Structure I
Amino acid sequence: MQKQSPLKKWLMLISLGFMGGTFYMSAYVGWTYYTQLLEALNMTDTQYGLSQTLLGPIGIILIIPGAFLGDKFDAKKTLLFSIGSQSILNLSWPLWVHSFVTYIAWNVVYNFITMAYWGALIKYINNLDGEDSAGSSFTIYYLINGLSGAVGSFIPLWVADAMGAGVGMIVFVMGIITAVATVLVAIFLEDEKQLAQRGIFLKGDDPIEIKHIFYLIKYPGFWMMFFAYGLGVSFYNYISYFNPYLTDVFGMSPSLSSALNIIRQYAVNLVAPVGGYICDKVLKATYKWYIVGFGILTVMFAAMTVLFNENSNVVIVGIYTVILAAMVMMVYTTLWSVLRELHVPTMVTATLSGIATISERVIGMFVPLMFGNFIDTMEPAKAYNCIFLGMAVIGALAVLNGVWIGIHHKKCLAGLRSFAKMTGMKEAEGAE
């Protein structure tokens with residue numbers, strides 16, 4: 001295999017990392033600019049939650065065809081189409097996204113044009129400089145991804161504040177940033193034919209196989225991962241409610257609250273490896289870290305209902321939300337580590353991983369709608385206390401799931417359970 005020059009590899013990684021770090025900015029505009037979004041589109045909190053309910057099934061439907069298309073077509077062309085068409089969509093936001101209905105329409109278009117992105121990205125990074133370098137490529141990619149995501153999120157906020165503009169300008173600036181990413185991808189990434197000339201042949205992750213689903217749903221380990229992913233990602237998703245919490249209850253300016261949200265979203269990545277260290281070196285089992293980590297999150301969210309009120313110091317509350325977000329990241333980044341304790345054969349792991357992620361969409365169809373209704377119908381402090389108690393319940397369920405995984409793991413080690421015996425899948429005998 002012909003190796004590429006270090007300079008070219010770095011340029012490709014910078015292009016991929018910059019694209020990856022800025023790709024989802026506009027999709028998650030409600031996370032960072034919650035108050036600005038609702039004010040600009042004249043939406044209620046309940047309507048924002050309803051938008052997640054309506055978009056959830058679309059995301060579920062597109063999982064399998066998106067993975068198929070990402071694997072089927074040239075990776076560079078797929079990435080170029082995804083980021084390029086998204087840039088056009090972002091730039092068009094100020095022209096037509098002015099209401100709840102048009103916001104839904106914008107997101108539907110976004111979901112369709114980007115559904116093949118993730119599969120193509122994984123395929124490209126996995127084989128960027130040959131399979132032997134995949135680990136280092138991923139590490140560098142995520143470093144650049146985090147830096148570009150943080151900078152890329154601050155720039156639209158700074159421009160909008162300087163111009164006294166709203167969310168329309170914010171997404172428009174995001175479109176300019178993703179357009180730059182499009183140019184970088186077009187110039188510095190090689191297509192699959194060029195890579196093949198150097199002896200690199202791209203291959204994606206193993207595909208989801210429909211026949212495996214019928215075996216998986218019979219196996220407790222699948223449901224453990226299903227709940228672990230859905231409950232764990234809920235923490236990552238719904239700490240975004242700290243944004244309106246700080247503005248509604250404590251009167252923090254939307255711009256400052258958004259800036260703090262960017263810190264919660266990106267800066268806390270620095271402590272993510274601590275969770276992995278505790279999981280692998282201290283507790284030596286992911287299910288134990290589930291019990292401890294989710295237990296701490298449960299207590300921290302429940303404590304917010306008694307520690308803080310309208311008269312609390314907003315600086316202290318803001319710092320507490322950052323610490324809590326750091327704890328979320330320490331647990332969130334270890335979610336998939338539990339696969340080894342579920343005793344799932346390698347041949348069905350890809351299908352399990354793909355189908356288990358549906359749990360995030362299912363939860364997202366109900367929880368934001370409920371939380372939005374709290375905010376619309378209750379006094380601010382009471383509404384957010386209900387939200388935090390809801391998060392504490394999610395944490396308690398995650399702890400119980402960790403206990404369930406521990407019991408399952410021990411039974412598998414004792415030979416009392418196996419995937420083949422519990423599902424009837426003969427090909428899995430001796431493969432766990």
Structure II
Amino acid sequence: MLTLRWYALALVIPALLLLAAFFPLLTPLVPIYALGLLLITWLDRRSAGSAQQFTLQRHNDQKLSLGVPNPVRLEIDSRAVRSLTVIVRDEPPVGMTISNHNQPATSEHEPGGKLTIAARETQNLTYHLRPIKRGDYQFGDLNLRWGGPIGLYIRQAVYKVAAPVKVYPNIYEIRRYELLVQRDQLTEMGLKNVRMRGEGTAFESLRDYTPDDPYRTINWKATARRGKPISTNYEPERSQRVVILLDVGRMMRSVIRVDDPDGEVWNMAKVDFVINSILLLSYVATRKGDQVGLLVFADQIMQYIPPAPGNAHFQKLLEAMYALGSQPVEADYARAITYLRAKQKKRSLVILFTDLSGAHASEKLLSNMPRLAPQHVPLLVTIRDPVLDTEAAQAPTESDAVYRRAVAEQLINERRLLLDNLQRRGVLTLDVDASHLSVDVVNRYLQLKRRSVI
């Protein structure tokens with residue numbers, strides 16, 4: 001393919017012809033110039049080399065994580081005998097957004113970039129994809145463009161590296177959790193210390209008393225024997241049961257807008273935020289030795305996985321959440337809770353993830369969820385609506401804004417009243433922003449476990 005530089009040089013030919021009309025001595029220069037341009041173009045094209053001098057590969061996880069930037073590394077191996085400047089472009093799966101993620105070689109809309117490769121050198125270029133829906137996807141081919149040393153001719157080639165890829169719930173967060181556990185740096189995720197000493201029921205060890213220790217933890221025999229206050233460390237019981245109720249009805253299909261600190265704006269359905277948090281919660285609970293179960297419902301019971309321990313069971317939960325879809329129907333809380341009470345007789349922490357939008361749904365929730373207590377420990381988890389919070393916090397300057405703020409405040413007050421009523425009836429509640437959902441849910445689980453509530 002000819003470049004703009006070539007066309008600029010080619011425009012000299014009609015200019016010479018025009019001048020030759022007035023200055024005939026210039027006429028012989030026209031064919032000489034034209035032949036010279038053709039010769040230089042041929043040499044530039046030949047110097048560019050063929051597509052066979054490059055090998056292109058794409059490296060990425062076979063399971064991408066939902067809602068977070070996933071790195072995609074493009075490897076360009078050059079066997080050319082000279083340095084070349086190339087432009088590489090990937091064909092990412094349809095429906096995924098390109099994330100900036102502080103990568104200087106990429107832009108917001110470019111899955112690739114421009115780089116200079118020395119002779120017989122291999123270089124890598126990384127961009128990031130943010131999937132916003134779970135499921136099966138397909139990468140396309142890689143496209144490469146490069147030119148000759150003079151810049152008159154550009155070559156293009158397509159490298160057939162199309163490949164399938166799956167988008168799972170946020171497994172990246174699981175890897176990050178494991179890494180931070182090994183480094184004893186869980187606070188970087190916002191998680192509290194999972195050692196949870198001092199308030200369980202299983203004896204762990206003895207240690208010196210500290211002023212903030214509960215009085216009941218003092219071990220009087222050890223204190224008398226050592227001549228100083230000694231406290232008993234307890235570990236929470238293992239093999240407790242955590243059953244997750246997931247509403248995949250109509251209201252959970254609504255989309256939440258997220259404004260990242262790095263300036264990116266993206267949208268994801270409430271149910272997908274919830275599934276990400278359930279995955280992390282299930283992993284942490286499994287790692288703590290507890291049994292995790294899952295009940296998925298809308299107007300019908302869609303799936304039930306009884307509580308069980310172990311990594312194999314966690315993988316079963318992961319595959320189940322990968323395949324989940326939401327339904328355009330109202331959630332039937334009575335059916336779900338009746339089903340669970342019949343299936344799960346042993347005391348469990350029952351965590352219901354749902355949405356509080358709509359007076360009818362709220363009434364159904366208020367009349368059914370307290371039925372879980374006192375046999376179980378019920379915990380309701382809901383995602384706050386950022387639009388309502390924004391409207392209620394704004395100082396109105398127009399009549400429409402005054403009305404919107406009044407409506408937002410009314411809805412927030414109704415939501416708070418419902419949560420208060422549930423708490424008075426023995427239901428624990430957690431109402432959080434989508435961006436803090438995973439961490440806050442895990443912290444509440446750890447808090448309840450530490451207090452031996454389960």
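Only the coordinates and a few stated rules stand behind these numbers; no lab work does. Worth saying up front: this structure is predicted, and the values here are computed from it rather than measured. Cβ atoms are built from the backbone, for glycine too; each structure is taken alone.
Given a value of 60, 52, 37 for Cα extents along the principal axes in Å, calculated from one of I, II, which structure does it belong to? Each step should come with its number before you reach the end.
On the way: I: 60, 52, 37; II: 113, 65, 43.
Source structure: I.
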> Comparing structures I, II by distance in nm of label points 7 Å out along Cα→Cβ at positions 95 and 167, which one has the largest value?
Replying inline: I
> Suppose you compute helix-only ellipticity at 222 nm (-39500 (n - 2.57) for each DSSP H run of 4 or more, over all residues; to 500) for every structure in I, II: which one lands on -11000?
Replying inline: II
> Taking distance in nm of label points 7 Å out along Cα→Cβ at positions 23 and 287 for each of I, II, which is largest?
Replying inline: II
> For which of the structures I, II does the calculation of distance in nm of label points 7 Å out along Cα→Cβ at positions 183 and 231 return 2.8?
Replying inline: II
> Can you say which of I, II returns 95 when volume of the Cα convex hull per residue in Å³, for residues 15-70 alone is computed?
Replying inline: I
> Looking at structures I, II, which one was relative contact order in percent (Cα under 8 Å, 6 or more apart) calculated from, given that it came out as 13?
Replying inline: II
